Structure 1
Amino acid sequence: MRFFKYSALGNRFVVVPTARHPRGADRPEARAICDAVAGVAADGVAYVHVASRRLHIYNADGSRARLSGNGTRCASAWWFARPGVRAHMVTWNTDAGPVTCAIKSGGQIAVDLPAPAFAAAAIPAIWHKQELWNEQLEVGGAPKRKVRVHALSVGNPQTVVWVGSFPREWPALGAAIQKHRAFPDGTNVVFARRLGRKIEARLFERGAGETPSSGTGAAAAVVAGARLGRCGRKIVVAMPGGNMNVEWTAQGPIRLTCPVVEIARGELGPVS
């Protein structure tokens, strides 16, 4: 199996060109590819069906993702680097609909995510109000604690927790929120705070756990911050893996821009 491994601010995706459309809600092959021992140590796999420009994205645990900002960007970096390709823009068919990426100066790649949705049914979330926004969720083991959350969809489910400082136990809280009964399909979790002229974020991703960066997570942080009046619609999001430029455009879509680098390529033997 031919593979290409890319990193977008430390968020690692393996790009696998394929002539077949991967199927199944859980794909053991993707889990094995991402494994640090049996595979090549990654946060997800982006299968590229070249003929149709169809993008199939899987998390490290083998579950399917409707959309990944960094995964889509990594697939685009591979697409643009192919011999003889002179295009500077590509539109992918994803589970969340068409998503366009473009090459920018300095080796950066921009991706335009769909406009955010706030209705609980669109996330999806099971809640007694139309939106699960600025609401308290009871999470954790014993003792339980209440956490104020802001849930939305940016092509995949996101739950933002706005904080003054990051709680020491934020990964455990992220894990508890990620699998909360309010989210039938699970949710990605973003802890965010305003830090000077930037937003600082910590990410706990559905199917991958703690990650150094997340495109959709950064998008959710900015949308939540703007809607709460904590920041403008165009701002830098600082994550452990680096800085991402985010703009929630007036038209609705969210534009993310950051560098993408190739870190490995080769042939991977049979995985299972």
Structure 2
Amino acid sequence: MEILINELSLSGQFNSVEHFVMAGLKPFIKVINDIDYQYHSLYKKSDFFQSKVTQQYTIHDIIIGTTSRQYDEIRKFKSQLMMKLFDNPYWENNRKHFSNNVYLYNGKDIYDSSLAEASERDKIIVSFCHNDFQSEQLSVYKDNAEIKIDNLIKQGFFTQIPYDRCRCFISFENYCREKFKNSNLNFDNIDKKEGFSLIKTKEEEGILCEKFDTFSKLTWEEIRASKGLEYRKYDYDYEKKHFKNTNEKIDYFKLSGKDRCYGYRKDDVFFVLGFDFEHRKSEGK
């Protein structure tokens, strides 16, 4: 996928370098760290380095200049940021949008911007924190025809995009691993035979995704109290029969109907070991 950095999202809106580092740069680094550059390209406009961060400083001043020495976040990611922000590829080298069309965003002419260019590519941009670009989807109008642009503004959203657009781009298993990797759900230890291979339909994926999403947003106190999840400890005798390869105490929660998700809690994370769609484990078969 061709992803473009939205230079319009830097217009000198930050009141200080510190404000930019905390509210702008840290979320941006998390977003670009989601992108696997083996499969995806991050394009920018060739003069992006001139984009204003504050009224006084450009992005180039802050990343390259002496100011960078004052902030751990910049020092830690400096080499990565220099390459991603200032080096090739530049989309102007293979421009896809042209002046014979009119491109508008919020009623403003955006010709010769990455936002306009994104509408002719894979329709995905990365934005810094900016009042004009707060939504995860933006509407660009090309000659009055609306084009939806996915706008990466927070960690985790990039994984959702290819899954939503075309599920052949990413497996449901990889999607879950990425989407929930910083949550209270972890799929690293799931059994190959008892895990995602049991899911047969997109409808089942949707049901599980909704349940995982609910689980990930709750505190452990809320999880234990949830009637929809029915979080329980697994029967000891059944545990020894069905989970011989672990010494952990097994718990489970409800996915839908008789479907259950089994695993164990370690600190504040639930490590998923497998699913049961036939009620075998709960019946002790």
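We did not get these values from a lab; they are worked out from the coordinates using the rules stated. Remember, predicted model here, so these are calculated numbers, not experimental data. Cβ atoms are built from the backbone, for glycine too; each structure is taken alone.
A few points about this structure:
- Answer label among 1, 2 for the case where distance in nm of label points 7 Å out along Cα→Cβ at positions 194 and 226, calculated from the coordinates, equals 1.6: 1
- With Cα Rg over 2.2 N^0.38 Å derived as 1.22, matching label from 1, 2: 2
- Of the structures 1, 2, the one that 21 was derived from, the read-out being relative contact order in percent (Cα under 8 Å, 6 or more apart): 1
- Value 27, 17, 13, calculated as Cα extents along the principal axes in Å, for residues 114-153 alone, assigned to which of 1, 2: 2
- For mean count of other Cβ atoms within 10 Å over residues 58-65 computed as 18.4, the structure of 1, 2 it came from: 2
- When helix-only ellipticity at 222 nm (-39500 (n - 2.57) for each DSSP H run of 4 or more, over all residues; to 500) is computed for each of 1, 2, the one that comes out at -8000 is 2.
- For 23.8 (mean count of other Cβ atoms within 10 Å over residues 10-17, calculated) the corresponding structure among 1, 2: 1
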